[in-house]
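Enquirer: Structures follow.
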Structure 1
Amino acid sequence: MTESFKFSKYHGAGNDFIIADAQDLGAIDLTESQIALWCHRRYGIGADGFMIYVGSTDSDKAFTMRYFNADGKEGTMCGNGGRCMARYAYEQKRAPSSMHFKFGEDLYRAEVHAVDNISLTMKPVHAIDIQDDLSCFCDTGSPHHIEWVDSDLQKLDVFQKGRSMRNRYGIEGCNINFVQIINDAELAIRTYERGVEDETLACGTGVTAAVLSAHRMGKIKGSSVKANALGGILELTFKLAESGYEDIVLTGPAQHVFDGKILV
């Protein structure tokens, strides 16, 4: 007998996701190859990632989020994914406009400010490693390498250069971000994402890593920065503390695209 489950597709500044409710999945045992096929842009639905919403009876959190990369492997934190999941929970699961959810061992806070304006409070960042070539490494829930670009960011071959650098820190790979400073409070960013193994239109954890790295190196001023990604504009606010960066809030669009049913 053919099994099926409902899904929704959302995107945050072009960073797109398939979302399914664990209750709808029931006893269906998902495999890496199935998830990779559904995320494939020619043979499947097309997405940068697949997420599972796990409802909760715990009053301290609205749900638990699970995230899988487009290659089907379970992944680390995804900022835009978290923002899209918050909008899904608000629209389809009657979560409050201000909510907490769990990812891994961490509790995140999200807020739905308007129909198309969702904020996510990220984990504190205690370390930004400045490399010998003045590039940076920053873990914002996912590992990110920051490569500074002086000009012509739009002409850069992000796919080829990102792929050549993704194993810089080991075989598990690292997300590679190419960042151009526009002014004291604005930057442009393009990201090669591991697990997708291609450029993504936006990356929330990448924007977080880029902004904090730029601030750490004195390339930007203040604590509110606009990040121009290919898929849209994200804003990051933060506070500088003795231990690093705290109260880090990522804000931007998250949109419902369509709903459907997947046959397994």
Structure 2
Amino acid sequence: MVTDSTASPPQPLATYEDLGYRDVFWADRTYEDACDRVALRALLPATGGRLIEVGAGFGRLAGEYAGFDEVVLLDSSDVHVAAARETLSGDPRFDVRLGDALALPFPDGSFDAAVCVRVLHHFGDPAPLIAELGRVLRPGGVLVLEYANKRNLKSIARRLFGGQSWSPFGAGAVEYKAFHYDHAPVTVRRALRAAGMRRERQRAASLFRVPALRKLPQGLLIKAEAILQEPLGFTTPGPSVFVLARKTGRG
């Protein structure tokens, strides 16, 4: 199903009634987890003041924020929030909260940095979430945003050989299963500009997420990923794209 990303109503973040997302889903995706971390470490400043991760889940990426003075982890799943609180209870830098990504409970300009990974694909229209992330950033603050990429090589090949009806080059989102959307790079770029943010860098991630290549040693794949993510970033060949954007104050 292809939807117009300018017309689709924003969808709530997916919630999980148990910890299967942590204990089953991510336990079987060590390659994707490593790719996310490679991109995040390359784009996020190593140190900073106050950071928020929106859609932080059970705190999968919390270890990547060691250089920040204060860290807010926000998620819409009470189960995941409870799990993150239990894991991070010994570190006073962390504030783990239950909340709505489209109505963040913070004043404008509250954070020096924001992270949003594997969340945007739950929204048919990325603009409201990106606008809210931009709102809570101070001028000069940075956002690391990941989105599921509609214009990836697999989709292009399927289109060329008649395996899919929709074009990977259109501006609308494609709903590949209920409340899960691949987004067009142009749509995300427009939403960032509208929110007063300027793209500075971009990385293509999970480049080798195909069964034939996954048989290769994972360490080799991760090394290749680390080398190729940045130079291939703006051609967006991978199923996942990481963007570093900076708040300019306009929007």
Structure 3
Amino acid sequence: MLHLPASINRLIGQALHTYHMLADGDRLLVAVSGGVDSLVLAAILKLWQEKAPISYTIEAIHLDMGFSKDEARLVDRQLGLSGVSYEIIQTTIGIDALDNESSSACFHCARNRRTKLFNLARDRGCTKLALGHHKEDIIETFFINLFYGGNLSTMLPRQDLFKGKLAIIRPLAFLQKNQVQELAGLFGFSPVENPCPMTKSTKRQSIRQMMSRLYQEDDKLMSTIFAALGNVKTDYLLDHSLHKRDK
């Protein structure tokens, strides 16, 4: 059995334990995009399945968004290395979003992909939907919502939905991108390039570039921001409801 670096394995264990991500009898659906993040997640959950004191099942799903004929073949090759049972499902979610909603294609594509995953999880009786987001993703989402959404929020390591019938879990939440890439090398994964024509011009890409420059200036900044997301002082945020009551 492949052994993960101790420091990385400890961070994964902390995330799983802190947010109660896995339970005995869980049925996990792992969403795999083709990037190394989700491929690594599938392989890690397989490793933990073999050593955990609980029993759970894993199935990986790749939604082909309809952009490229080669995408499914390339993802199939990488998923085969994970040791996880998987299925590749053809869709037109991506190209439909570009054709019908050019001004907000990324929003509609992501929303429809998410809805499709929820429906698949429900139809297969899954209790958890596992996503491969890591620490940088969580921080980037905060700034996307701050700059473009006008709210203070981000992705949660665990989010319960549909009155507790399904939970989204992000076991890589405590890992940095470079640590995920280190694991990808250990597992032998190569990323499948995202064939979406919008991938290099998204709001997330702009935020990612900005944060990368800041991280280079201060190597402690990422940890500080991540800690701040769990240390919210609501008494020192604007409360517009007070203004409404005064009227």
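Any read-out appearing in this document is the output of simple, stated calculations on the displayed coordinates, not a laboratory observation. All values reported here derive from a predicted model rather than from experimental measurement. Cβ atoms are built from the backbone, for glycine too; each structure is taken alone.
Enquirer: For distance in nm of label points 7 Å out along Cα→Cβ at positions 127 and 191, find whichever of 1, 2, 3 sits highest and give me its label.
Expert: Top value of distance in nm of label points 7 Å out along Cα→Cβ at positions 127 and 191, among 1, 2, 3, belongs to structure 3.
Enquirer: Given -5000 as the derived value for helix-only ellipticity at 222 nm (-39500 (n - 2.57) for each DSSP H run of 4 or more, over all residues; to 500), which of the supplied structures 1, 2, 3 does it correspond to?
Expert: That value comes from structure 1.
Enquirer: Then there is this: Among the shown structures 1, 2, 3, from which was the value 14.2 of mean projected area of the Cα convex hull in nm² calculated?
Expert: Details: 1: 14.2; 2: 12.9; 3: 15.8.
Going through each structure in turn, the value belongs to 1.
Enquirer: Given a computed value of 15.8 for mean count of other Cβ atoms within 10 Å over residues 31-38, which structure among 1, 2, 3 does it belong to?
Expert: The value was obtained from structure 1.
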